[in-house]
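Below: a set of structures, written as structure tokens.
Each value in this text was obtained by applying a stated rule to the coordinates, not by laboratory testing. Predicted, not measured: the structure shown is a model, and the values here were computed from it. Cβ atoms are built from the backbone, for glycine too; each structure is taken alone.
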Structure I
Amino acid sequence: MQRMVVAIDGPSGSGKSSVARAVAEQFGLQYLDTGAMYRAFAWWSLQGYSDMSTCPLSIATTPGAVSVLVGGTDVSSVIRGPAVTERVSIVAADPDVRAEAVRRQRALIAAAPRGIVVEGRDITSVVAPDADVRIFLTADLAAREARRAAEFDDPALAERMAATIAARDHIDTSREHAPLVQADGVHRIDATDLTLPEVIAMVGDLIRARYEEPAS
């Protein structure tokens, strides 16, 4: 199989990260969670910095061992916390922040020798519009809120984090620079009533249809 780039977009809570990581492992590809990059930038801004070009960020792209380091500090867990979650969409809406993120994301894509699965909000439309396989993964709001709430053990925190989904949808789809859109020619998967294995299988089928000869 030749080198491939698989791009997956979709709203918050649609399951992009879980699907993309599993597909990357299945096909022996690298994996890039661009949301983690924006979360790292949001964390960096909370430390008092505004110029993201100076952020000493390193993101591992091995699907089984993803880590996010800023200046040697492992922030992989802290960037998933409520403080960053409530700030990330605001930071990500800044055109200068997005320009820096896109520059870094394209460099990581280019450096992946066998290929990479990249997921985020503007991968199919801005970062890698020429990706070999382009997917828009979505689900209805209630399903996405439930999935986000399930990530937290504290019921009050779970409710608070689930409530951020609708607000993030509004920011992501209405921002002036690189809003979340379903680009032309992109495969749409609605995961509202699908299990994670079912979605992974559907994405795998799209990749095989693009790259592999039918079985004889």
Structure II
Amino acid sequence: MSGPVFLLATRSAGKLRELREIFAEFGVRVTDVSSLCIPESPAEEQLERYETFEENALAKARYFFDISGGLPTFGDDSGMCVDVLDGEPGVYSKRWSGRADLDPDALDVANNAKLVARMAAAGVSSGKKFTDSARYVCVAAFKDASAEAIRRGEIEGRVLENPRGKGGFGYDPYFEAPDLGGTFAESNIENTARNSHRSRAFRALLTALRAQGRI
């Protein structure tokens, strides 16, 4: 694979596994912030301070474009929105539990515990499945020296009362999506890279950028 290199503005190993599959299909060379040895900073911790996925995704793309010295950059923000919880956790999905002191795996456990408790408190439990609908949302953003672009992707599903599957990260064991044929944690990387909310957002963005001759 030849051509310019683009930066994926994430430190999430789970996201990187999925995104690399997608970018490889488009023949686009990518690197990531850890590979470039970009250190974490207090400024980075404040990037997801906005109220919309779109603003957060663009904030990431802009920040890492600048800090990388102008490397064309892809950023994203994603999360789960549950109807009966009035769209929560939404843009706060990663930090919903308020436990900033936890490592990523322990943070996932805390966030999922809050999800199950909130769903039960809302009175929507029905056997092993909650009856209310939910969706995973992703907004993918691109920033280079000349312009910015965003695209949104969603996948519909429902929240499970009991987790299924050993893969994925975040809320994946609790989110069942018909388009995946099970939970995100039960899906293999190829299936997820074809059908997920991130797949839909990034494929739409990459298709648009290719049509414009920007990748």
Structure III
Amino acid sequence: MRCETRLVLALDETSPSKALGLVDEVCGHIDAVKVNWPLVLSAGPEIITTLSLLSDVICDFKVADIPNTDRLIVEGCMELGASAVIVHGFTGEDSLNACLEAAGDGEVYVVTEMSHPGGETFTSKHAEEIAAMALECGAHGIIAPATRPERLAAMRAIIGSTMRMLSPGVGAQGGSAAAAVNAGADHVIVGRSIYQADSPASVARSIAEEISSL
């Protein structure tokens, strides 16, 4: 995945035509598009392939199952043209290793803790352990919350400079792109603030410029 603007679009739009039009509009200001189940369920899995012609695609399926099931999911994502997949780490080392093997040349990012308030109930209590496991297993990076910048700094201290950290929660959830990057994030993930804007390209450009000025 590129690391030029350091901005990833969370494409949670459910209309295929709107989703494609949006990516076409903002692709010059983003490094990748993150797709989740809402778009795939409405547009079909082939939307991953179509989007991959416009941008790198991260499949945010938060894969969390036994190793064989995880392997099948990740293989399917890569066959459709995804550049990366997001998986949960709480399922353990064997499941994560299955995802890494299945990804081939693709990238695997491991969720350490969720960005919403409920993420503090369970995932944050084991985030450091998950980050350390991701590093040990050779994952390409981790997912850590922009809504809690102090947690980004803690995760960066664990993974060092060898892994990327992608940070969701910027904008509608209250996180700041500047705060996330200053705390150690390599990329920020922004959704509603861009795709619900009157001028998505202007908002994406503004966030990318904010990041580049740091």
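Using mean count of other Cβ atoms within 10 Å over residues 71-78 for the comparison, can you identify which of I, II, III gives the largest number?
Greatest value across I, II, III: structure II.
For which of I, II, III does mean count of other Cβ atoms within 10 Å over residues 31-38, calculated from the coordinates, equal 20.6?
The structure behind it is III.
Tell me which of I, II, III gives 2.0 when you compute distance in nm of label points 7 Å out along Cα→Cβ at positions 111 and 199.
Structure of origin is II.
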